[in-house]
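Following are the structures in question.
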Structure P
Amino acid sequence: MIIAFIMAKVESTKSRGILEEVRKIEAVEEAYLIYGAYDLLIKCVFKEPEELSSFVVNDLRSIDGVKDTITNVCATPE
């Protein structure tokens, strides 16, 4: 199991809509609007590294208004 916390910078006028869209994605366990250098914090769980890559590249970055992402993979499982 791969647990990842992904942060995203988004267009401020679209942040709530992006949050709603992200929360609908199956791999997403939790997602929040946050204050700081990034706008969204997303917790995901994947079975394979390829699923993580596909989520970031094909799902998250394809959402209109997502400008940048950074992925943090947990070193130890729950």
Structure Q
Amino acid sequence: MKNRKVKVVKNFSALNAAELVERCHKFDCEITLTRGLIKVNGKSLMGVISLALRAGDEITVGASGPEAAEALEAAVKILSA
């Protein structure tokens, strides 16, 4: 599994979460987001929303599978933009 720490640069709305989940679904891999002790599936809208991401939060994005590297980069791009 590839992991990368990311600092969230903006408050994450439901629309931002939907964009992230939609992008993650395009890749053949498992992707997770971890904030503190909470770990969620990056392809689950309710999971991503439940993290209640705010500007300045540090999370870990993990991915495993055939397209893990591409999925990781796409998720990091959305979270840090």
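For Cα extents along the principal axes in Å, for residues 3-42 alone, the calculated result is 25, 23, 15, so let me know which of P, Q that is.
Derived from the structure labelled Q.
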Re helix-only ellipticity at 222 nm (-39500 (n - 2.57) for each DSSP H run of 4 or more, over all residues; to 500): value -5000 computed from one entry in P, Q; matching entry is structure P
If you rank structures P, Q by distance in nm of label points 7 Å out along Cα→Cβ at positions 11 and 51, the highest one is P
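Laboratory data are not the source of any read-out in this text; all were calculated from the coordinates shown. Being a predicted model, the structure only gives us computed values, none of them experimental. Cβ atoms are built from the backbone, for glycine too; each structure is taken alone.
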